[in-house]
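Engineer: The structures considered in this document are given below.
No lab work stands behind these numbers, since they all come straight from the coordinates. Everything numeric here is computed off the predicted structure, so don't read it as measured data.
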Structure 1
Amino acid sequence: MEKGKKLVFDKYRFQYMDSRTKLIFRYDNAPHYKNISTFPVHKHLQDGRIIESTFPQFTEILEEITTFIAQSTT
């Protein structure tokens, strides 16, 4: 990418699933939860809830995955 250029995500979905394809979490900006104050950005949780979110940084996603793995192996 050229210096001064900015990467823009028009649509995105960052999803983490277990080995049985069960959702652990997903961040996305699909415009289907208009009642969320951060619309269209939101997060899907393992228990099925949809919550407010901001666009996650990749490092934050990796930290969240690392924490999940550490908690599930203890």
Structure 2
Amino acid sequence: MQTLQDLVTSFRLYGVCEPCQRVEDVNIPGLIERVGGTYPLERVRMRLACKVCKQRTQGVRIVYVGPEGRASGFHYSQ
């Protein structure tokens, strides 16, 4: 998984703020509309900022949900 397009059909992306313990669902289709499907996940991670404390923690969670959108388990953390 290198780009946003790699996630769009079977994964959910969450931004995680370690300092305030907040987890926020990232709208992948909306983000693809703004920056394009080939936008690298590493750049997304570097740009995430918490809506509450405004810190850039770069924490992400990628969760496999399958084509039907049912959460099936944890896939990746950084």
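Engineer: Looking at structures 1, 2, which one was Cα extents along the principal axes in Å calculated from, given that it came out as 33, 27, 18?
Structural biologist: The structure behind it is 2.
Engineer: With relative contact order in percent (Cα under 8 Å, 6 or more apart) computed per structure, which member of 1, 2 shows the largest figure?
Structural biologist: 2
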